[in-house]
1. Any idea which of P, Q, R comes out highest on relative contact order in percent (Cα under 8 Å, 6 or more apart)?
2. Out of P, Q, R, choose the structure whose coordinates give volume of the Cα convex hull per residue in Å³ equal to 145 when calculated.
3. Determine which structure produced the value -12500 for helix-only ellipticity at 222 nm (-39500 (n - 2.57) for each DSSP H run of 4 or more, over all residues; to 500), calculated from the coordinates; the candidates are P, Q, R.
4. Of the structures labelled P, Q, R, one was used to calculate log10 I(q)/I(0) by the Debye sum over Cα atoms at q = 0.18, 0.24, 0.26, 0.29 Å⁻¹, for residues 110-165 alone, giving -0.64, -0.96, -1.05, -1.17. Name it.
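None of the figures in this text is laboratory data; all of them are computed from the coordinates on show. Here the structure is a predicted model, which is why all the values come from computation and not from measurement.
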Structure P
Amino acid sequence: MALFKCDACHHIQETSNQYIGKKAQCPKCKEKGTIYNTVEYVKKITEQYLLQKEIIDQQTKEPTSTKNEASILEVHDAIPIDDYDIHNTDVFSQKDHYAPIVRWFNQKHIQATVDPKMMDTRGYFDEVAIYMGTHYNTIGSIIQQIRYAQSKNYTTVKIVLSKYSKEEIKQILDFCKKLHQFTFIARYNHVKKDNIIYLTIQDIPRIKNFFSGMWMEWFVLIKLITFFKENNLNLPIVRGADLTFQNKEKNELDIFFLNNKDEPFCIECKTGEFRQDLNKYFELRKKLGIKKEHFLLCVFGLDKKQAESLTTMYEITLVNESMLMDHIKTLF
């Protein structure tokens, strides 16, 4: 028999093996839960129990150990991940997975509110975001055109191709085809004789939010969970967490995750003008108690040398989209 576990009230009951890996409604609280392979689930729970027992035994033998050791398992008991399709999974949106982050903030008397949909990759936002970030040097101006048109409630974007090289035109056409394929635009028309592309944009709030900046968060999120998977890391991560401090001050974090040492990482994303926000991010880093090298401002399109120079001047780390993962990898 398989095992059903409610993500909300933690009700557990047996069910048929044919439903393993699927979601189901809890018979008690009506919230969603996951159906696991019983043997694998018990194996994971046993491993966690033995690890916790080992930590407690170690504390008993070594009274000088730090006070945080006892809570290591509790903080990092994100749900086990065996295998998943990075671009088609809700594993990171499950409460059991990001609960360690909520608890981490609670320990600092900060209320963290997480929208599970922000980590659900079963749509096409992540695929398009990866293309946009990877080819930003070429299509960054196109993204800005779309963003501007949406902000003015225009319905059409005109892209003049004559100022681009053949290779750049190829990438721009590929980008437009992807946007149309994944319904981010209603239609596009390439007028070859005039060397112009016309895009009919979608008047949909989620699409507007995506082009206004959400795509950068998706890009960073996918880059990170790809790195996690390649290195067999099971780390809790959230996108767009809303924070409420004791003084009722509010902040939103673009990307936040914990490593396996309970160290917090925060990544904020920007394009264009960012200088007026440097002090704001510095103050936020201080309030959260995050190391400088763990608090990143990722400015898309920023020159590498400029990023390195600004990092030496300010109390946060600046990177661009190409430098991001190289920096992250040095911290693991």
Structure Q
Amino acid sequence: MKKAIALAALASALAVSVPAEARTLKLGTAAPEKTPWGQFYIKFGQKVAEYSGGKLTIKNFFSAALGDEQEVIRQTARGRIDMAGASTTAASLIVPEFALVGAPYLFDTLAESDCAFDKHMIPLFGPMFEARGLVPVAWSEVGNQIFFTKEAIKAPGDIKGQKIRSAPTKTDTLYVASTGATAVPLGVADTMPALKTGGVSGATWPTVYGIAVGYHKVAPYITATNHVHQVGVTFVSKKVWDSLSADERKAIQRASDEVFPALRKAIRGAESAFMKKAADQGATIYTPTAAEMKQWQSTAPAVIQQVIQDTGGKAKDVFAKMQAARAACKAN
């Protein structure tokens, strides 16, 4: 009996003194490791490990290693992948109303956009995502959407009748179609092959991402329409979030709040550098004149109303709240 008691006491002491094994969360993203997003996800993982005291670690899967971002976000919502770094395109597959944040020419300035996202968008969209299995923990800057084409374009009339890859969202697809082009919605994995084989003659992509993965080498005419200011989201599966301790959740949120605001500055600083890189590699960069820009902007209001109508659900109410946020930010 004494021996049994002694062994039980020893086992108890060992259980207390040996730390629990760290939990590793898998994070899937379409971003390549050497892009700004890849580097910031590495920093994010380091900070999560630091602030959780080593109880949580993050294993990043870059370049769509777990599947394209549409599949990754679906699997994250189901709890089969722990975390996702998603674009507006992927996030709107889960909450269709979220596509409205990618509406063409939605904000007049970047400062207005920053204010709206920093102060208003999480309270608006957070509960909608949570109801569908995702907890948003950070916005991540994606940047300005532009055109990469095989022939030079200056105004919408220049792509009339051409097949142009759009992001697979209502906003981008309807906007590209509104220019007179034939919009072909394609995901990350299918776009480059379509350009190479002639399935499309151009594509819309955020500046840094498009140049980082080499679209300027296949479609060497870049037109800086800046028709969408894209913002991505870092999500934790709600099933995973609910299984974390309060301290572990705080560690993730603290790391998010520290790392991702710096990404915003990095992407904006990188856009001009990446444009120069593309030009140095033979691409032709074109910035529309004021008159041409009005042409690019002219169809935006009708596109937004069409998106609201097609999306249905809470889209009308959501957009009204987004407009209220915009007005509040404009007043500040």
Structure R
Amino acid sequence: MKAIIYDRYGAPDVLELRELAPPVAAGGEVLVRVRAAALNPKDSLIRKGKFKAASGPTFPKLLGYDVAGVVEALGAGITKLRIGDEVFGMRNGFTGGTVAELVTLQETELCLKPVALTFEEAAALPLTSLTALQALRDLGGVGPGARVLIHGASGGVGVVAVQLAKALGATVTTTCSEKNLEFVRSLGADETLDYTKETGLEPGRDWSCVFDVFGNRRFSTAKASLGPRGVYVSTVPSVRSVFDDLRTRWLPFKKSRLVVVKSNTTDLEALCGFVERGQLKPIIDRVVPLAETAAGQAHVETKRARGKVVISVS
């Protein structure tokens, strides 16, 4: 099978398209013929060597966590999926492998693909949408009447977070660049701020949740803008964000949380529900062929993509 791999850490040009032996589904696993995959900042960070302890010391390494495709084979113990099912999901962990013609995932990491979505659209959803859902609903406690600030609303996670926050019943304010204000407003934002002029973190804003998608703010900066029981949620693990999470998570008042996304069938099915009700639509910046994955990843790293960069595999 064809797959994107790399033999050393570095820039996007370390990525190569090669022929590899196809994987085999073990017990509890599903072999998926990949129709589309999607790129995320996580891919870039791992490729640069930022998570060496988690991704392991050996090379070559595979790329990609988002996937949409067709079930090719089943390992022992599979109870819900069948060969020929059209599925989408996210591979947990740090070993990657979805930017390839075939990949194995746990059955619990997959869900039947929404019928209304193409494979490219479905591949654009899992990691970003699960991150936004788990950050807003589970950590931020966002529900009807909540007041939410989303910092970095035009990127892959941000464009989903705006839609899901609205679907959960919140009033949504966003920050982004001036050129993206109208775009983010079209997603449902109630208020849009040019981050070069206004951060939304001024004291007394009374936010229920500040969702820092870019992870370049701090809880100490956001704290004054939170309501009495407000929650600041970051997507980027750092010594500071981990420390803030640990020291505040049990407090009854203002707290900081770090979202660590986990793929699971229940949440993927919840995303399907948002799609079916017209509350969530994939936002794709561009679709590139498998052979141009390096160029696609370089574009992700500019942080100028509106939505997701998707890889068309087959």
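1. Comparing P, Q, R, the top value of relative contact order in percent (Cα under 8 Å, 6 or more apart) belongs to Q.
2. For volume of the Cα convex hull per residue in Å³, the value 145 is produced by structure Q.
3. Label of the originating structure: P.
4. On the way: P: -0.83, -1.03, -1.07, -1.11; Q: -0.75, -0.93, -1.04, -1.23; R: -0.64, -0.96, -1.05, -1.17.
Structure R accounts for this read-out.
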